[in-house]
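Chemist: Structures given as structure tokens follow.
Every number here is computed from the coordinates shown, using simple stated rules; none is lab data. All values reported here derive from a predicted model rather than from experimental measurement. Cβ atoms are built from the backbone, for glycine too; each structure is taken alone.
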Structure 1
Amino acid sequence: MTVKVAVLTGFGINCDHETAAVFEMAGAESHRIHLNRLVNGDAALDDYHILAIPGGFSFGDHLGSGRLLGNRLRFGLRAQVQNFVKSGKPVIGICNGFQVLVKMGLLPGDKEVSLKQTASLTLNDSGHYEDRWVTLEFNKESPCIWTKGLKRMRTPVRHGEGKFVTPTSELLDKWSEDGQIVCRYVDPETTYPSSSDDPLEYPMCPNASMRNIAGVCDPTGLVYGMMPHPEANHSAWLGATWTREGDLNDAPPGEGEGMSIFRNAVEYVKAQF
């Protein structure tokens, strides 16, 4: 079958070409779709198997990163988004896309897909934009279909508002118990598994996220968001140290570690639909 991916574009989204490209590399058919086409009814999410919200600076980050695009989806496409998720189709938000999914209430989310916001992503503790490589560690107990089989990954971050926060520790405990805390920033010198709730030193955790959180999923594991950019590590040569180090996830020769995330989703859709 042909797996069709809707990659949102428009209003300051600027990683849509890269995101579309990695899905094509993973064997899917990508379609860059301007948000207004979905809102106006010129295109429909039902025609696609995967929804991707790329990184960038949607609406210029006015009122906070991801806020306005999140509201546009939450209210302008509410029924379409809810039906898409309830039909068992995967969704990913990367960087600004993660901010969008969190602020529209789709992440960490709930089984009812109520779109009630319970967390946020706010200014980095460093007080400035972070553009650096980080190491991520993945939760092997998570239901997330996007990260199946992954242990660690090196990938860049490019954000000014990447600090994951929530009002109560009880919510963090619940998400942890349910496996919704999918990946965390980790010290690359430690051995797997080493994720800890204790704050990780800067710049290993570039934003001071609660419990070093870099990505979360919804209760089904189909909706996933992360601040780092796996699409920016689609080929081995993109990493500055690739000639001196081996692959962390046994990627095929020449393929970057980030490709595993997109391949997982494409293979999941092929198996389910």
Structure 2
Amino acid sequence: MPLPYAGRAVVTGAASGFGRAVCLQLAARCWQLAAVDLDAAKSADWRALGAEVESLGGGWLPYPFDVREPAGWQELADQLEDRWPGIDLLVNAAGVGATGEVGQLPLEQWRRIIDVNLLGTAIGCETLLPQLRRHRAPSRLLNVASIAGILAPPSMAAYSASKAGVIALSEAIAGECRGQPTVTVACPGFFRSGLLDSWHFSNGREQREARRRMDLTGWTSAKVAERVLAATFAGRRYAVLGRQARWLWRLKRLAPATATGLISRVYHRLERPG
């Protein structure tokens, strides 16, 4: 299904990476965008994104707040209630990450990741879902998880747990809403984005491996956004992107112990610091 024309969307994590790519693709179809990111997003890049959205024919409503703060979400909901006849699409794309084996990752990193990735998504859904549900036109909810939320690779327990929570949250909402809105959960593998810029690495080996995989992937934020938006408007529940990610997803469903063993062997073959 092609992207509809001139809808209204709320997009979190809008300043960079996947969120930015979603904004630009929707703007090219003349969507009105309520773009959410941190206060730090009020920079030259943030202003440049707004100018680009408007040059493409989209509408730009910047809302710089932390997705972990209910007050920011409520203010957004109240303002959109007055401005728009309804919300056609909510995209929860804000996210942070960290690597570190259990027992080695600082507790503050666990809290940061769970708070942003899971609670930030949950608060957004809690606040805006009533507007999505009562919208007279078909509405959509897109929550961005990760293939890590399914595979749970070693050294990524905190990130994987947060994204597994997003998957479970999305499934529960889908059961509650019965199609209004439709619910899609994106589970991409590695793709080129700004996520590593805010990523906490526990050691240099993890950072080198993440950079290596990022450099090797052919998936860009724009390509992922295109595929995920297509899946969203086609009403698909899962958007698992990347050949390896899809293969491992199927293996995990059919033979979970085999999948975990394979991922573990690959992890332990990586060179460890002396």
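Chemist: From 1, 2, which structure was distance in nm of label points 7 Å out along Cα→Cβ at positions 35 and 99 = 3.0 calculated on?
Modeler: Working through the options, I get structure 2.
Chemist: Let me ask something else. Determine which structure produced the value 14.4 for mean projected area of the Cα convex hull in nm², calculated from the coordinates; the candidates are 1, 2.
Modeler: The read-out was computed on structure 2.
Chemist: Identify the structure, out of 1, 2, from whose coordinates mean count of other Cβ atoms within 10 Å over residues 123-130 was calculated to give 19.0.
Modeler: Going label by label, the one that fits is 2.
Chemist: Another question, if that's okay. One of 1, 2 was used to calculate helix-only ellipticity at 222 nm (-39500 (n - 2.57) for each DSSP H run of 4 or more, over all residues; to 500), giving -15500; which?
Modeler: 2
Chemist: Check the numbers for distance in nm of label points 7 Å out along Cα→Cβ at positions 11 and 131 across 1, 2 and tell me which is largest.
Modeler: When distance in nm of label points 7 Å out along Cα→Cβ at positions 11 and 131 is calculated for 1, 2, structure 1 comes out on top.
Chemist: If mean count of other Cβ atoms within 10 Å over residues 115-122 comes out at 21.2 when worked out from the coordinates, which of 1, 2 was used?
Modeler: Values: 1: 18.5; 2: 21.2.
Answer by label: 2.
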